[in-house]
1. If you rank structures 1, 2 by relative contact order in percent (Cα under 8 Å, 6 or more apart), which sits at the top with the largest value?
2. Out of 1, 2, choose the structure whose coordinates give mean count of other Cβ atoms within 10 Å over residues 24-31 equal to 8.6 when calculated.
3. When helix-only ellipticity at 222 nm (-39500 (n - 2.57) for each DSSP H run of 4 or more, over all residues; to 500) is computed for each of 1, 2, which one produces -21000?
4. Comparing percent of Cα pairs over 28 Å apart across 1, 2, which structure shows the greatest value?
5. Looking at structures 1, 2, which one was mean count of other Cβ atoms within 10 Å over residues 16-23 calculated from, given that it came out as 10.4?
6. On FRET efficiency 1/(1 + (r/R0)^6) of positions 136 and 176 (r between Cβ atoms, R0 = 30 Å, to 0.05), which of the structures labelled 1, 2 is highest?
7. Comparing mean count of other Cβ atoms within 10 Å over residues 48-55 across 1, 2, which is largest?
Structure 1
Amino acid sequence: MPGEPHGTATAAASGAPSPLQSAAEAVGVTLSSPQLALFKRFRDVLLEWNARVNLTAIRDPAEMEVKHFADCLACLKADLPEQARLLDVGSGAGLPGIALAIARPDLHVTLLEATAKKAAFLRHASTTLGLSLSVAAQRAEEHGEREAYGVVVARAVAALPALLELTLPFCATGGRVLAMKKGAGVATEIAQSRVALRLLGGQLEPPLSYELAGEPRQILVIRKVRPTPAEYPRRPGLPAKRPLGS
């Protein structure tokens, strides 16, 4: 197929699983043929837009399938409720929100992204893929749907103390925040988040650990145990500049 990466074409011709299919199965997710086709279209649109809008540093198609798409699918380890309302904070390239919408079309997904060009990409990608998504082009501090989502996800947005203030206010009591993390320093972030958890009504649950491309990763799971006071999140920029408990 013209324009298709050689490795993907060879895998398809031989009947071998694609990099995404193998990596998804490694994190416990089985994708149907139509879902794999949607991910391929998502990959192609992302590569096309990435040439003019800085969406991701990963430009190799196979690497994108593994380190972005399969990584996002690891959120499904959390057994997301059927028909859940899901908010992706700082969605950027639609990761993990678009990936989760492809894998779980029952979810009601909202992508929250403040950068206008990235929000434009999210709208274009959602339309191109035929996904029923909402895109909110605003900062998290300005998002008005408090306590409205059963699941709030965030990937590579901020250190945990600031991230909690940008996610927990929008999570319904009893719902969960999934914070995707990798690399060293996670234990330090958790230790620095005790004040934020107490003030914002969150409680840490056991993390979801997995390995991808030989690299250990984890999803921090925060249960919303009581409503967040109305003064949070604070005005734009303040959660990152002055994290709670700093």
Structure 2
Amino acid sequence: MLSRDLATNLSIEAGEILTVEVTEGHRPEFQIPVTAIATTYIGSGVQMDISDLNRLMSEGDALSGAFLTVDATQTTALYQELKASPAVAGVSLQDVAQRNFQVIMDQNIGISIWMYTSFAALIAIGVVYNSVRISFAERARELASLRVLGFTRGEVSYILLGEIAFLTLIALPIGIGLGTGLAWYLAQAMSSDLFRLPFIIEPATLGYAAAVVIIVTSASGLLVRRQLDRMDLISVLKTKE
């Protein structure tokens, strides 16, 4: 069985014959059928039944390592006994390694997420707030005229901020699509022979991103709304276009 990445590099599929050359000892060469293609995320591995491998290599019942499923209550005793055995070169506890790896990844990814979110929020604030401010500056005379004609502050704000809200709702699915495409590209570009990044996006991730944009847009709209409420109608109407 081959990893999918290795099978892609070798341009081989399940059911085909693979030529294998051993690079140590008397360097035999075998013709072995590929039984399956598996998806792996670390390394480009090849798996074969140990009995078939020993038969091909004419080594008898030999092995270089073993993965054991151990009762959690007996882990310490087994670890000490294996460490004391002169025939065992090394012992590693998968649960401990996985737990430590998970802690490190959670810390690093957590910090990265907060940094990226902060940068994204700052960019969104700059874009949305400037857009609202420019729109307000360009239409200040029109909005002041509406106030003089009897429109309430809420109605005037709805005219100005409703447009921004509408554009934001249209931009959200477009941004989600572009972001998803960028994430897929980065997952493919960062994959190598040592490890591969699976392309997985949870709905909660998209909701989180959309919530950040909506919160930023709402905050920018409230800032402009305060300026709109404090607008001096007389001075604005006297301003020449």
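1. That would be structure 2.
2. The value was obtained from structure 2.
3. Answer by label: 2.
4. Of structures 1, 2, the maximum of percent of Cα pairs over 28 Å apart occurs in 2.
5. So the calculation was done on 2.
6. When FRET efficiency 1/(1 + (r/R0)^6) of positions 136 and 176 (r between Cβ atoms, R0 = 30 Å, to 0.05) is calculated for 1, 2, structure 1 comes out on top.
7. Once mean count of other Cβ atoms within 10 Å over residues 48-55 is worked out for each structure, 1 has the highest.
Values quoted throughout were computed directly from the atomic coordinates according to the rules given, and no laboratory measurement underlies them. The structure displayed is predicted, hence computed values, not measured ones. Cβ atoms are built from the backbone, for glycine too; each structure is taken alone.
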